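Quick heads-up: structures coming right below.
Here, each number is a calculation from the coordinates, and none is a lab measurement. The structure presented is a predicted model; accordingly, all values stated were derived computationally and were not measured. Cβ atoms are built from the backbone, for glycine too; each structure is taken alone.
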Structure 1
Amino acid sequence: MEGTLTTLSTYGYIALFLYTLGGGMVAIVAAGVLSYMGKMDIYLSISIAFIANAIGDTLLFYLSRYNKEMIMPYVKKHRRKLALSHVLMKKYGDKIIFFQKFVYGIKTLIPLAIGFTKYSFIKFSILNFISSLIWAILLGYGSYMFGEAFQKSIGYISSNPWLMPLIMFPLLFGIWFYFEKYSKKK
């Protein structure tokens, strides 16, 4: 365990940058918990996540705006999600740029969908910059504050190993059930 923590504190910032570049939330949450444990710096973690997330979404917007032919083969299998992204953009307007950061499954498609439209690059960049900052602060500090509870729960579960199957099986079943019920074509 100590070796893993040392590795994470050494290479954690690089992993944080690469993972949040693609919109990943798990890395900033893990960085917040590791910051609570004293293995990473919370301010540096939030800064890295903010910069990487802003760059990643801006890059997706730019690619879909100026390289449609290159990006279309990758997007074809996600046509339903892309259509949903367009509907959400029309329904919620600018607010979707903020909310998409927290919704798994469409957070990488929203910038692509917006890039396919005539939406202003400057307006998107400003809103994306602000949204990425709020996203990084909320998740980073939230997980930092949750660090103590996380440590206690891990300690409790490790001293009572029979709890892990009781937690994991219903969780995995719930995820499977959700995807079976709500991701089928109608």
Structure 2
Amino acid sequence: MFNLPTDTILTLAEVAIIITIAWFVSQLLSRVITHGARRAGVSPRVISYIRVALNAAWIVVAVTSVLSISSLAPYLSGALTISGLVTLAVSLALQTTFSNMIAGILLFQDNTLRIGDDILYGSIRGRVIRVWLRTTWVQINDGTIAIISNNTLSAGPWINFTATERLTKKLGDSSQK
């Protein structure tokens, strides 16, 4: 039916494999991050932004990979170089933001920090009133609010006075298995 050269068939197979792998990894990351963000109490709007960013990332990876193995690569090498540099610049600019977001998700995933917990971080002691993707808000006894980046908070050390009973039960359950 189709009389395609072997090189073309192999290139099409490589393209299909790259697109499939990029899509699969994107979906997996999207599910993991969405699940963690929901548990962290992140608003649905922020979750949708994260999903859009992940979808855009997988499309960029897939298109770049396809162009790099296709016969168009020599003609587009300048554009690919520029897009790579732009991607690098954007990722470096967002490095701290992504670090804070992942730390915020992990704080909730570990179940070591909840809204209402009484914590001590450095000289800050108070009640956790909000955990966002990038920051945790702690209301100090005098009513002021300390805003701590999640990356800084997760690096510790900090003490959670409220979670002692919750974490002791969790440790006790795992040691009895």
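Taking 18 as the value of relative contact order in percent (Cα under 8 Å, 6 or more apart) derived from one of the structures shown (1, 2), identify that structure. Corresponding structure: 2. One of 1, 2 was used to compute mean count of other Cβ atoms within 10 Å over residues 47-54, and the answer was 22.6. Which one was it? Structure 1 accounts for this read-out. Comparing mean count of other Cβ atoms within 10 Å over residues 31-38 across structures 1, 2, the highest figure comes from 1. Looking at structures 1, 2, which one was Rg/Rh (Cα atoms, Kirkwood Rh) calculated from, given that it came out as 1.16? Computed on structure 2. Which structure, out of 1, 2, was helix-only ellipticity at 222 nm (-39500 (n - 2.57) for each DSSP H run of 4 or more, over all residues; to 500) derived from, given a value of -22000? Of the structures listed, the value fits 2.
Computed over structures 1, 2, Kirkwood radius over Cα pairs in Å, for residues 87-134 alone reaches its largest value in 2.
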